[in-house]
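In structure tokens below, several structures.
Values in this text are rule-based calculations from the coordinates and carry no lab data. Only a predicted model underlies this, so the values are computations on that prediction, with no experimental measurement involved. Cβ atoms are built from the backbone, for glycine too; each structure is taken alone.
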Structure 1
Amino acid sequence: MESRILIVGTVPYNKKSTSRAFDSYFHNWNKENLAQIFSNTKTPIKGHCSTLYQITDQRLFKRRFLRSVKTGLIYNYEDLPNEWSDNSLEIKNSFINKLYKFGSRKNSLVYLARKIIWKKKYWCTKELNEWLDKFNPQCVFLSFSDDFFISEIAIYVAEKYNIPIISSIGDDYYFNYNFSFSLLYHFYKLMYRKLIRKVFDHRGSAIYIGNKIRDRYNSEFNINGVTIYLTSAIERRDFHFVNTISPKISYFGNIRLGRNKSLNEIGNALGFINKDYILDIYSNENDPKYYKLFKKNSNIIFHGSISYNEVKQKTVNSDVIIIVEGFKKKDVNITRYSLSTKVADALASGANVFAYGSIECGAIEYVQNIDAVQVCSNKNELRKKLEELLFNTNLEQKYYNNAIEITNNYHNLEKSNLIFSKLVEETLNREE
């Protein structure tokens with residue numbers, strides 16, 4: 001019998017965002033047994049949950065000045081739209097807009113400021129507790145975040161109902177401790193680490209995006225969490241060799257954390273191979289400082305944002321899909337344990353995959369070990385590695401066949417759902 005799980009995470013399920021990873025865990029779960037508390041300002045779409053409870057920075061801020069402001073808003077599945085739209089944003093006040101722009105920055109000052117805004121007496125309301133009592137959760141699913149309030153809410157609910165916490169860890173928030181002269185940064189990290197230790201001191205388990213991060217956290221916190229790789233909704237195309245006259249070479253995703261520089265180097269290498277070869281980059285990035293270097297590269301076209309349906313179509317129509325990470329230590333420290341949804345999509349597509357970045361990055365290390373992707377971690381070998389993939393038909397056929405096996409074994413939706421279901425059952429039985 002399925003358990004009632006309360007998801008606590010900043011963003012609810014959306015197939016167009018990173019939260020589509022939830023499908024790897026909850027795809028087959030009865031929506032009546034799933035609920036979520038979240039902080040994103042948009043109206044959620046129809047997803048896995050029967051009911052959702054939204055608490056936003058804006059309402060919490062206003063509550064300090066107007067006691068009549070309700071900090072929580074309940075959404076039920078049948079009333080939700082099928083797709084997100086830009087006009088679903090609730091931010092209309094220019095001052096609040098400025099606060100949100102400030103809050104979008106990821107630094108210790110912002111996290112500490114949000115901790116003050118998210119004071120318990122403002123979010124822990126009668127309305128929230130009535131909603132929780134009605135759902136009556138048996139387990140908390142904590143989707144890790146840099147912010148304090150997500151973990152604080154998870155701990156509150158777990159202690160209130162004496163239920164376990166299953167932590168979902170896709171990035172390294174705990175061990176990523178950088179050198180800094182800022183006392184504020186060290187104060188934030190010490191407080192944050194103390195909170196995360198409290199999460200793991202509470203009974204429960206964890207799921208991880210890969211084995212590398214699993215081993216680190218399991219060892220540190222003496223838990224038996226499991227790896228559940230992300231899955232993909234992309235249908236594999238039939239095999240065909242690279243069109244060497246005019247190959248479609250594509251990158252989809254984030255261009256920060258040094259990825260823009262790695263992409264630029266790939267563009268340069270393609271130009272040396274053939275001046276007509278083009279790298280097409282599709283990204284939601286709207287800050288020119290991250291994509292302005294592409295304008296000087298005649299072998300790169302930056303297209304900006306496209307829908308996820310377009311991403312899927314262009315992925316299967318590509319000859320080569322690019323996966324990149326940065327090389328600088330500060331960027332590697334952030335991506336050391338990461339494994340993007342782009343990896344699952346690329347492997348599932350049937351296209352050739354070329355990965356470039358520091359071998360210390362989680363995604364690069366993962367694809368290096370599966371022998372289904374052409375990998376380069378040295379700029380001096382970049383042109384040679386690209387040429388091997390573009391012109392070696394035996395290599396292309398080998399990678400295609402190996403990617404089928406890897407996708408079936410590790411990025412299979414049914415298998416991932418089964419692993420998660422089994423973990424929940426074992427965790428609850430262990431606590432009884």
Structure 2
Amino acid sequence: MRTEVTGNTYFSDIDFEKNLSIKNVDFRGTTTLNNRKFAGSVIFESCTFDQPLDLSKTVFENGLCFSGCSFGASGKRLDQAVLSLDDAKICGDVAFYEAKTRGRITARRLQLAGSLDFAACTIEAESNDDPLLDLGSSKIDGSVNFETNKLPEALARLIAERPDASVTAKAHRIPRSSFKNRKDTVSINLGAAKVTEDVVLSCAHFVGRVNLPSIKCSGLTSKAEFFALPTVVSQNLPSEQTTLGANESFGGAIIEGGLTLSGGRFGLIHLHGIAISGEINLIDGRSGQIQIEDSIRNGKDNEIFIAPASIGNFIMVRWHCRDFLRLHAHEIKEVPNEWGIRGITVISTKIDRAVSLWPGRSLELKLQGYLEGGAANKKPPRFFASTEAGKLVDVENNPDCRKFLNRWQRRLVLRGNIVFDHTLECIP
């Protein structure tokens with residue numbers, strides 16, 4: 001049973017001392033909860049907001065969760081903000097699970113003592129001037145996870161408390177989150193944000209540039225995950241494969257656009273299994289180790305899954321890398337850009353330890369460990385790789401992927417130039 005609120009909703013001059021849970025409500029008008037204080041946890045479940053939801057300058061002392069909620073009505077402008085958390089102060093995690101938007105989310109100057117999590121979300125907008133998700137100048141004492149690949153903890157606890165928990169809780173894999181700016185401009189903005197832990201791209205899909213300029217964070221990471229396919233997508237899986245079901249797949253983060261890290265301060269940058277159509281842009285910043293490499297996961301029945309890493313171009317100017325640079329991408333595609341840079345360009349940069357261009361190194365180490373561990377007495381593993389089209393193929397039976405398993409034939413596919421100019425590599 002659902003409740004429909006046809007007029008505008010205002011929570012004025014009310015401070016909530018206990019938990020607030022709102023479920024199965026369709027808000028047709030504007031919903032305003034700004035400048036309020038919530039002492040308990042706040043959970044919106046299976047709610048729809050046709051008009052913008054205003055939570056700006058609101059204080060949440062025990063977290064905030066949106067589960068199965070949708071923001072923005074069909075037919076409305078896709079460039080407007082449908083959810084505002086600007087200047088909000090939150091103690092506890094903020095979680096979005098199976099949330100859908102038709103418009104932008106703004107959380108500028110958000111002060112969050114916890115993590116910001118997305119899982120199985122579809123965030124979509126159409127804007128030339130503003131990012132799809134704007135976290136500019138935020139302070140987050142936790143991590144930012146663009147895909148957790150699991151139920152948020154707050155929602156998991158809520159489901160566990162219900163008498164029908166065994167029916168409600170989903171055991172199958174969830175789809176990966178997508179952040180799509182139809183204008184192909186900026187999908188995510190974390191400019192000048194401070195994040196005490198990691199910014200995790202995981203296996204999320206971004207359409208539009210991911211902007212992280214002048215950010216300070218412990219690390220920027222991504223890795224491949226198993227996830228459910230959208231219901232409209234079908235996939236022919238290789239025979240005798242048992243790890244994944246007919247509606248499941250495997251892959252890493254996808255950025256249809258560029259990744260801007262200029263001016264940032266990173267503890268480390270580990271991008272495993274990532275596919276970036278544009279360039280990685282590192283200018284006037286610093287970091288610890290930088291590693292761009294394939295992502296490898298074990299499956300059942302001696303199966304091994306590979307998500308190759310690929311990027312458009314790699315640009316590194318006036319950067320200080322306090323450890324090593326391992327640029328082990330499977331392919332560098334030479335995508336046209338405004339600077340006219342093609343391939344790999346490293347200028348006026350200091351790398352304290354070492355530089356490596358070695359595609360497939362992590363897979364080679366895994367194969368070497370298998371061979372040195374008594375391979376003659378073991379069942380050989382089966383390898384599967386995700387392609388750019390998002391399909392899984394049997395590596396040994398696919399001519400494009402067979403060289404993955406041959407250390408002497410695995411080569412870096414580079415379209416463009418390799419330029420190291422005025423760069424200092426210091427070997428301790």
Structure 3
Amino acid sequence: MSKIDFPYVRLNRVNVLLKKLSTGFINKKRIGNRELANTLEISKSSTANLLATLRALKLVEGRGKFCFTDNGKEYIACLLQNNEESAKKLMVEIVENIGYIKETKTRLSTKGRLENGDIGNQIAMDYRQHWTSPLTVKSIGAAVASVLAFIGAGYYSFGEITTQKPTTKTDTLAPICVRYKKINEIMAPLLSKEKHIGELAKKLKTQESRLGAELSCCIELGLVERSGRGQYRLSAAGQKMLDPDNKAKKRSIFREQLLKSAYKEIIDSVKGEMSRDDIGEHLKYRFGIKGSEWESRNTTNTYAKIFVSWLKDAGILEKIGKKRYKRIDDEVASSQISSEKMRFQDSIRPIGLESDQTRSSRYYLLGRAISDLMKSPNTDFVVKEIVTKIVGICREDEQLRDLVEDWIGDLQLYEDKEIRNVKVFMRDVNRLEKIIGVKY
């Protein structure tokens with residue numbers, strides 16, 4: 001029996017990587033794994049997973065040295081032209097010639113709902129595969145489900161694909177997941193023109209999934225607008241906030257937007273003197289009645305930290321002690337804000353050789369982050385925050401930069417409901433320890 005290839009990477013991630021390739025590159029007759037890894041700036045393991053998926057989808061052929069098939073070239077051309085409809089039509093044709101995907105599509109139409117594990121285990125039984133790791137089973141299931149969702153055969157979210165579009169609550173509140181400084185960073189590239197989330201994510205060097213949540217928060221604040229599918233632009237308030245003539249009024253504008261937003265109900269509950277824990281409990285309650293379940297104390301603490309930073313930046317709260325804050329009278333706040341010049345929160349670090357002390361501090365922070373990650377409950381938001389912190393630290397260190405793609409790739413694995421276990425990051429921790437020479 002000839003070797004059967006199975007996809008390991010979800011199609012949305014594959015599409016993001018393929019859009020980085022040039023037409024000249026995809027027309028090469030012999031391409032090596034290392035050449036592809038260097039072109040996409042991803043690790044060897046990420047490249048191996050990507051190539052397995054491309055072979056499974058008949059977009060490349062050959063082992064060792066490979067080349068893109070005619071379907072592969074045409075598919076990438078559609079992606080480069082942002083012609084998603086044509087890419088979908090081509091993928092529909094490709095799927096018709098891939099037995100296990102076609103069979104999964106039939107099972108989905110019969111049952112109406114399949115989980116990642118269901119898909120992976122069924123494929124393993126049908127094709128006599130002996131995958132020992134549950135993560136492998138679920139990863140392959142997630143990859144197949146993502147293909148079916150892309151071609152319109154179902155709706156994929158939280159580790160399962162369904163034939164019926166999931167109902168969403170219309171009164172949900174966007175998560176408080178982006179700090180004031182990052183809000184400004186998100187708005188800046190939108191000043192010249194509206195942008196697609198993929199383009200914006202690339203410019204900000206972040207993941208689309210994370211940026212999507214942050215943009216929802218910016219929309220809730222009335223600083224950004226959704227102009228079309230995946231398209232975002234600055235609102236009038238966002239333009240006003242970036243206007244250099246309003247430099248001294250920037251905090252005042254942010255305060256005004258906060259008090260206009262759905263977050264006002266929470267702000268109104270902050271009265272007199274309160275601790276950050278008290279504010280966190282108010283957040284948990286307000287988000288709870290909107291349908292959000294915060295099972296971890298870490299989740300509450302993380303939201304509370306960001307929310308308090310908003311209120312401080314907006315001149316609504318002032319710090320009066322360790323984790324204790326006082327609501328500033330509205331009239332006093334307006335007076336303070338109008339007389340203040342904009343203050344920069346982060347100084348620019350001079351470029352040059354970093355000291356041993358800087359590197360030691362960085363490794364200490366890594367150790368703390370990894371410890372928090374391994375001890376944390378499997379709470380989506382908290383784990384994302386910790387891994388994002390680790391990725392940021394690795395990006396700053398020349399020795400650790402090559403690990404970034406692995407952490408990001410495994411975070412995408414973790415995001416699947418059925419795979420959600422921090423043990424997925426152990427291989428990344430082991431590689432990091434080997435480079436640094438320290439056991440965390």
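Figures for the structure shown
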item: Structure (1, 2, 3) behind the derived value -17500 of helix-only ellipticity at 222 nm (-39500 (n - 2.57) for each DSSP H run of 4 or more, over all residues; to 500); result: 3
item: Comparison of 1, 2, 3 - label where distance in nm of label points 7 Å out along Cα→Cβ at positions 11 and 283 is highest; result: 2
